[in-house]
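Q: Next come the structures, one after another.
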Structure P
Amino acid sequence: MTIRQAKLTRARILDAAVELVDASGVEALSMRTLATQLGVEAMSLYNHVPSKEALLDGIVETVLDKVHAPVDDGTWRETLQELALRHRAAALRHPRVMLLFSSRTVTSPAWRRAVEDTFAALDRGGFSPAAAVNAYRTFWGYVVGYVHSELRNADSPGLDAYLAALPPDEFPATHAHAIQLAEVDRGAEFERGVELMLDAIATLRGAT
């Protein structure tokens, strides 16, 4: 009995590429390696993904499409909270892909769903077009920046090595906060930061 191979599609290729990057890193991703994983010839991939750059854009798009929270019945604040939490959750599941997103120029509209959901929520919330754009940039500047820093720090030598490189007499304030730096709950800290951002953004609703 012959088992039919699943049809090769762009979505299937990108899902396999995300799995490969998750397991082995971006440096392990090539058309040849990906084709081997899918059990096809490398040339067949180009019918769906025209280049390595398009493949990299596509895996970012695949992960970012999970950051999608069209809470039509919720408030603008609830929707933005959900988007922030989903962005961090996607980043923690796919850290190598998310670092790729924040460290290279993505030429495709990979950020499309989160942008649309953000503006739709702000429009429902009564923000003017100018205030909505300001809110969008401020909010995602914090969310993306925090998550990128968190992912980068996960691969750093660690707090002890960082402090050891700083002479206490030159950096006394940093050393004074060593215990708190070591004990921070990143999830709770992130959520507190989101709340602060939303409090600040709320003041934009009446801006002209």
Structure Q
Amino acid sequence: MQKINSSSTGKDARKEITGCRFSLSVMSDDYVSIILKAIKSVNTQNVWSTTDALSTVYRGMRVHVVDALKCFFVNAHDDSTHMGLEATFSRGSPADTDEDCVFADSVERLNQTNKKFPAICKIAFYSLGVVEYPKHIAYAINLAARREVLERVSHYAYELEGDINELFDHFGEVMEYAEENIKHYVLQVTLSVNSPTKSAIGPV
């Protein structure tokens, strides 16, 4: 395993770095312990991580970044607490560097989680510096449709609904496609569970 920290030169960044910055909003008086417990539950051996007053960052190989974020969210979840996750994935930024990153020797996931529960989600997919970007967005939407988690296409985003494992699998497959076809992309994800708003509004 190769660990790169802030003492690196910052030149010629490795383009296989996937990064994710995320924040969890918990509608509970016990939100501090819920968030901290979830953070501590994640095996971060295969990602570089840091947490500040606003958010947490994971950086490393895509498979491990997705694995770590999924573990965090699944372990924060319970059947009654409303919570929302805002996560921004990015790869290939020309301003990125090799600093603060872990490159694992294997793609084996360290945080296998089998818990199942329903969630709703919206995604904004940005293929940056690409003239034909609509075709990449359409491809991502079609991936969601084939996985049968696509709820609808809306303004500036598409919406998903389904089991949390299927949703995270979709995040991974969109980014895998992006790695093969786009130099720089951003995936903005909003996840929500146990939302009283959804039950009050009903189908749109």
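Q: Given a value of 27, 23, 14 for semi-axes √(5λ) of the Cα gyration tensor in Å, point me to the structure among P, Q it was derived from. Walk me through the numbers before you get to the answer.
A: Details: P: 35, 27, 13; Q: 27, 23, 14.
Answer by label: Q.
Q: Taking FRET efficiency 1/(1 + (r/R0)^6) of positions 127 and 175 (r between Cβ atoms, R0 = 25 Å, to 0.05) for each of P, Q, which is largest?
A: Structure Q gives the largest value of FRET efficiency 1/(1 + (r/R0)^6) of positions 127 and 175 (r between Cβ atoms, R0 = 25 Å, to 0.05) among P, Q.
Q: Out of P, Q, choose the structure whose coordinates give Rg/Rh (Cα atoms, Kirkwood Rh), for residues 87-190 alone equal to 1.09 when calculated.
A: P
Q: Follow-up question, since we're still on this one. For the read-out FRET efficiency 1/(1 + (r/R0)^6) of positions 79 and 143 (r between Cβ atoms, R0 = 30 Å, to 0.05), a value of 0.55 was computed from one structure; give its label from P, Q. Write down the numbers at each step before the final one.
A: On the way: P: 1.00; Q: 0.55.
The structure behind it is Q.
Q: A further question on this structure: One of P, Q was used to compute helix-only ellipticity at 222 nm (-39500 (n - 2.57) for each DSSP H run of 4 or more, over all residues; to 500), and the answer was -10000. Which one was it?
A: It was calculated from structure Q.
Q: Comparing structures P, Q by relative contact order in percent (Cα under 8 Å, 6 or more apart), which one has the largest value? Don't jump to the answer; show the numbers that get you there.
A: Numbers: P: 20; Q: 28.
For this comparison of relative contact order in percent (Cα under 8 Å, 6 or more apart), the top structure is Q.
Q: Work out which structure the value 0.85 belongs to, where FRET efficiency 1/(1 + (r/R0)^6) of positions 31 and 119 (r between Cβ atoms, R0 = 25 Å, to 0.05) was derived from one of P, Q.
A: Q
Q: Here P(r) over Cα pairs in 5 Å bins from 0, in percent, for residues 135-182 alone was calculated and came to 5, 22, 34, 23, 13, 2; which of the structures P, Q was it taken from? Don't skip to the end; give the middle numbers.
A: Working: P: 5, 17, 20, 17, 17, 12, 9, 3, 0; Q: 5, 22, 34, 23, 13, 2.
This value belongs to structure Q.
Bear in mind these aren't lab numbers, they're just calculated from the coordinates by the rules spelled out. In this text the structure is predicted, and so the values were computed from the model without any measurement. Cβ atoms are built from the backbone, for glycine too; each structure is taken alone.
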